[in-house]
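Quick note: the coordinates plus some simple rules give every number you see, no bench work behind them. Everything quoted here is computed from the prediction, not taken from an experiment. Cβ atoms are built from the backbone, for glycine too; each structure is taken alone.
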Structure P
Amino acid sequence: MPKIIKDGQVIDDTWVIIDKDFEGVLPMAKVLLPMQYYLDKRDSLNLMCAGLWIDSEEEVEAIGLDANMFPLIAVNFPSFMDGRGFSIGRLLKERYGFTGQLRAIGNAIQDQLFYLKRCGFTSFDLKDGTDLEAACQSLNDFDVSYQSAYDQPEAIFRRN
């Protein structure tokens, strides 16, 4: 079974990611649906065991407050150089009040985990071959952050 990092621990991943070009019957499993698939078929879907995944070029506003219907939303990072996923995470957490699990998928790298956590990400599906135990350590690379973020809404100069 594949492994992920969730809340700073390495665990089994029980979710199945459905490809964008998927046709047919969904598997009887916890599935991460592409956002556009959900938008196209939402009236006919049974969402009991479904989460969403959003590609970096998609507009999170398309689901808006519907985000809170899902226990898990994953954001795809097609390249470690593509920072749009950071903004998607913050929008989900801060504008839409998403309280479920927020997961980074695709090509996020260990050096980004601390900053992804600051944007509200709670789980990470990293490339095969990544040392997940070492990656867990990088979630706490720094003791103090100067800027405000999801995990610390006040900048350092405003804190007591």
Structure Q
Amino acid sequence: MTIIEVVLAMVLLSMMLGAVLSAVELSARTQHSTADRTYARSLAADLLEEVCGFAYADPAGAAEYAVGGDENAADRSTFDDVDDFDGWSESPPSQADGTPVPGSAGWTRTVDVKWVDPQDPSIESVTETGAKRVQVGVSRGGVTYAVITRIRTAALDASADTGG
């Protein structure tokens, strides 16, 4: 009788240990995933802040969308307005001065800039509207971890010019 009880106790103990190990593995995977999403949101927010800090339209007054004649599409340090970033992609992510962001190997940042209806930014336009939707995405290994969007308006530049 004692041997049967010991064997049953060992079977029950091994089942409980298996369940505990599964829970620990799930916890570790969730923690790693949360850290990845947090890091990706930080990378996206940094680039979005940089992009939206630029002028709404080309300061030279050129009526062009995206990279113009005075910018180099491969060098974001030459960009001078928001829509110059349309289609920009970099891997690994770098800071504005071109130095790589520490720990960002394998990550990719992309920027999408579109004219949108100021009253409903979900509606894209093919003509100037006074509002641009700037969207920054961050991915790694083909998986998108973060997408952050902001609306940039010409009115913001106009209010800054008048001191408002």
Structure R
Amino acid sequence: MRLVEDVVLALFVCAMVVTDWRVRRIPNVATYPAMAVGLVLGALEALPGDLFVRGLIDHVVALVLAFAVCYPFYAGGGLKGGDAKFLMAVGALRGTSFLIASALYGALLGGLIAIGVIAARRLARPADGAALTPVLKTWIPYGVALGLGTLLALALELSGRLAGMVS
């Protein structure tokens, strides 16, 4: 079942990274079905009887946790709704511990991207000392950073699983 979750997660994340990069949007038509599929896979993952520890409950908790963490940033204007729903879908697809790892890696990559964008804009600004307003209003592809963080978390998890199988 984990293989199915990995494939669905990778396909979803790659599609959302490309979409966010190209049209600056993470559409509901992708995030809501991904959440539903994740919850179904969570229920199936735990069959025949571990539903409360590894299965559906863990995936629901991850979805709710992603919402709880993202909502203040969304309400404050620092995060778009698509980015929040993206993380909710990741939590629904893989559960709490994976959500935390992917969100952490995504935040770190988002910070690096932001530093790079700001540095590039500062170097390109006019010599007359123009205000920082254009730099601070720059669009930063946070969905891309979250997606790359999720793919990094998945790659690290898969490498750990492979190392465990070899040992």
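Numbers below:
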quantity: Among P, Q, R, which structure scores highest (criterion: distance in nm of label points 7 Å out along Cα→Cβ at positions 72 and 120); calculated: Q
quantity: For FRET efficiency 1/(1 + (r/R0)^6) of positions 24 and 80 (r between Cβ atoms, R0 = 25 Å, to 0.05) computed as 0.00, the structure of P, Q, R it came from; calculated: Q
quantity: Answer label among P, Q, R for the case where helix-only ellipticity at 222 nm (-39500 (n - 2.57) for each DSSP H run of 4 or more, over all residues; to 500), calculated from the coordinates, equals -13000; calculated: Q
quantity: Origin of the derived value 53, 34, 26 (Cα extents along the principal axes in Å; candidates P, Q, R); calculated: P
quantity: Structure with the greatest value (metric volume of the Cα convex hull per residue in Å³, for residues 88-151 alone, set P, Q, R); calculated: Q
